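Several structures are given next for inspection.
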Structure I
Amino acid sequence: MPTAFIEAVDAVAGAVTGDDIVVKPSIGAGSNGVFRSRGDRRAALAHAHSLLAGGHTVMVQPYVEGVDVTGETGLVYLGGDFSHAFRKSAILAEPVEFEGDLMAVEQSRPHLATADERALGARVAALLPDTAYARIDVLPTEHGPVLLEVELTEPALFLHHDRGAAARAAAVFRSLAT
């Protein structure tokens, strides 16, 4: 996914471009701080400035319309091995609704990852340090899946979407404790 990382106020104007973009903090959870701009550059600039003022590095990415139809795929790796996948519906298709102060309301379901999603996930996972878990999120495009983000401290591993996922996670966590 083409991504601009902004760390300084003077870089905002050059990075916040495009008719349909997502502006978000580089570290976050539950879509907190995520803003989709559909041609409102002024609002996108203001949001980027607000994130920078809050001490965040800002990410700017094009919005991938395929997510509106297909959804976002999450690939969960436990102890470096692929565990399971899930699909989330598009959160930014409509205004984001939050549960409390942190997590966006989202719909998710089990998903049998495609060969292309698994191949991309494997390439990304091979680049990661040894971790108990990782969540690799990908989006659909006309040229195949693209990496959206990697979560290494993710509070939501969607273990309920695969019958054996909780046991696999417990085994990995138990092995780290010994």
Structure II
Amino acid sequence: MQIVTTTHGSDDVMTIGFAVLTVSDSRSAADDESGALIRELALAAGHRVAPAARVRDEAAEIAVHVRAFLALSEIDVVVLTGGTGLSSRDVTVEAVRPLLEREIEGFGELFRALSYREIGARAMLSRAIAGTVGGKAVFALPGSPKAVRLAMAELVLPAVGHLLGQARRAH
């Protein structure tokens, strides 16, 4: 019997193309702190970032933008910010979830656990989700800059290279 060994993480993707989509009825380029923060953190980690986009809290518009980003060969990850709360206008999760081939339940679970340490029981109100589509990743984060920093620094950036490596092997 021949045993084939691989180094864990040997499929990790090192330089990643990010797309950022801000979901908001009120944010403009001038006051989109969370979208700017995602871009800044991804660039500081050595990744590429496409020009940002903003879309209203409309499920169909959100889905169209996510699909368009995923269709671009230079994009590996789409990060959305906003629209993950409980108000009637928060429809990011409803727009994104049907697009996912595989949802990464652990992302939302870990995000809420980490958030709990900072904001207490209010963390359970976040519906942040992540998943894969065609060997690419999608993350839907809250609109708060503090939540974005937490998710990007503690979850997305440390794991996204490995996540993409695994998603591409499975795809």
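With volume of the Cα convex hull per residue in Å³ coming out at 131, pick the structure among I, II it was computed from.
Here the read-out was taken from I.
Starting from the value 20: which structure in I, II was relative contact order in percent (Cα under 8 Å, 6 or more apart) calculated from?
Details: I: 20; II: 27.
The read-out was computed on structure I.
So helix-only ellipticity at 222 nm (-39500 (n - 2.57) for each DSSP H run of 4 or more, over all residues; to 500), computed for just one structure, reads -11500; which one of I, II is that?
On the way: I: -7500; II: -11500.
Label of the source structure: II.
Every read-out reported here was derived from the displayed coordinates using simple, explicitly stated rules and does not represent laboratory data. These figures come from a predicted structure and were not determined experimentally.
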